[in-house]
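Each reported figure results from applying straightforward, stated rules to the coordinates on display, with no laboratory input. Quick caveat, the model's predicted, so the values are computed rather than measured. Cβ atoms are built from the backbone, for glycine too; each structure is taken alone.
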Structure 1
Amino acid sequence: MVEIDLKAHEKQGIRPQALPGHLGHRRRLKEKYAAAGADALQDYELLELLLTYSIPHRDTKPYAKQLLAVFQNIRRVLEADLESLQNLGGLPLQSALQLKAIGDLVRLSTKQEFKRGRIISSPQQVAAFLKEQIGGRPREVFTALFLDHRNHLLAFEHLQEGTVDHTAVYPREILKRALELNATGIILSHNHPAGSLEASEGDKQLTRQVQSAARAMGITIHDHLIVTTEGTFSFRQSGLL
């Protein structure tokens, strides 16, 4: 990747003010970030700074502002798929790949903390983990944490991905996987991309069906969480389990 050496321009007697506008702005962004970190930048400025490494010869501010206008916040930008980043965000492929990779790294780093064998003891801990994993996904994703009788984590799995407002999940598939893992407890979860934390009738019906079938097999449904970027809804805490 070709990057313009701003210091070299200064050595040659070219003052920063004489550089093209976006290059001078880019230099100031980098200096600002190096001196004070992300807190010193607005959200769009942090995005445009990142994009300078995949779009080296153009002003990246319009791209950054379009991304936030379309996806509303940085979390949703990093949760977006490649097609959406290109078609809705207007990014070239290399930049879409860059942001997708950053989002995947964030989720992977969090997921690695929830390794097999970890004791699941805090509802707040689980809620924070699920918000990071699926809260900002553009489509509904249904997941489950499978636990043993001592609440050790056996697996965290994505069971189904649907549309922006619906996911088709079958209780028998959830319980089949629990039996394969010898799980005695399950924490169900799915996201609401539109941002609502209200449980639909379909959500309630599915939860009742899974709970009834699980009880007959000696498996406990510890909770079902609805997740968005802003918060979580607990079926257990709301008296629906």
Structure 2
Amino acid sequence: MSAQLSLNLRIKDGSSFSNFLAGANGEVLERLRSAVVAAAQPQKNSPPMIFLWGAQGLGKSHLLQAACRLAQELGIAPLYLPLRDVMKLSPVLLESGEQAALVCLDDVEQIAGHAEWERALFSLVERQRTVGGLLIAAGAMPPTRLGLRLADLASRLTVGTVYALQPLNDAEKLAAIRLRAHNRGFEMAEDVARYILSRYPRDMPSLFDLLDRIDRVSLAHQRRVTIPFLRELEEMSNVGVDSNLQ
């Protein structure tokens, strides 16, 4: 693989299919998992592309990184590129990308209007189709609404399966918070999760970030995460738990 692809940006440690609460996205989860498994087979028959779209915070990046993690576990080397982070670099970064059995491209909307990047991505999609590799991409909108100026690229991105990710309802958010706590090594009572959900921003990235920081503070103080503990933190600051966890 080319030197450019050695960049392959870091996959978060917590990103896996097992700790993603699917909610209404169960079909997406199973399709991604089965596609990666198929891509790892000697006689692979994986779909040419899967495109995920939806608002920030629905789990697009988590799912792309989970796909990469599964690929690694199955013995194939994936390529994960968050385009938001690599736009300052040259689109030559995409050269030879088809050498990876799995290519995951995040934040596709970031290249809209950048002619060189659009052409480079179109070329990669075409090469990936030729070699039969699996390409999973994600963006804020469906391909035809990303603002891409290269019409052929928008068209190619719809060749495979396009999924709109659905938000979690309140009960699923509650379950997701408790699952996240469990994966960090502690159990969170349902009433504690309800307390957090009722008092703080309800989008999942904010909730997960808050939970991670609560965990760090509880470890530092050797305290269980309980409602009284959270109230103590609030009282110390008079502005809420969040400011105590910086």
Say we calculate Cα Rg over 2.2 N^0.38 Å, for residues 93-228 alone for every structure; which of 1, 2 gives the highest result?
2
Of structures 1, 2, which gives 1.03 when Rg/Rh (Cα atoms, Kirkwood Rh) is computed from the coordinates?
2
Starting from the value 3.2: which structure in 1, 2 was distance in nm of label points 7 Å out along Cα→Cβ at positions 37 and 69 calculated from?
1
Compare relative contact order in percent (Cα under 8 Å, 6 or more apart) across structures 1, 2 and report the one with the greatest value.
2
From the coordinates of one of 1, 2, mean count of other Cβ atoms within 10 Å over residues 53-60 came out at 15.8; that one is structure 1
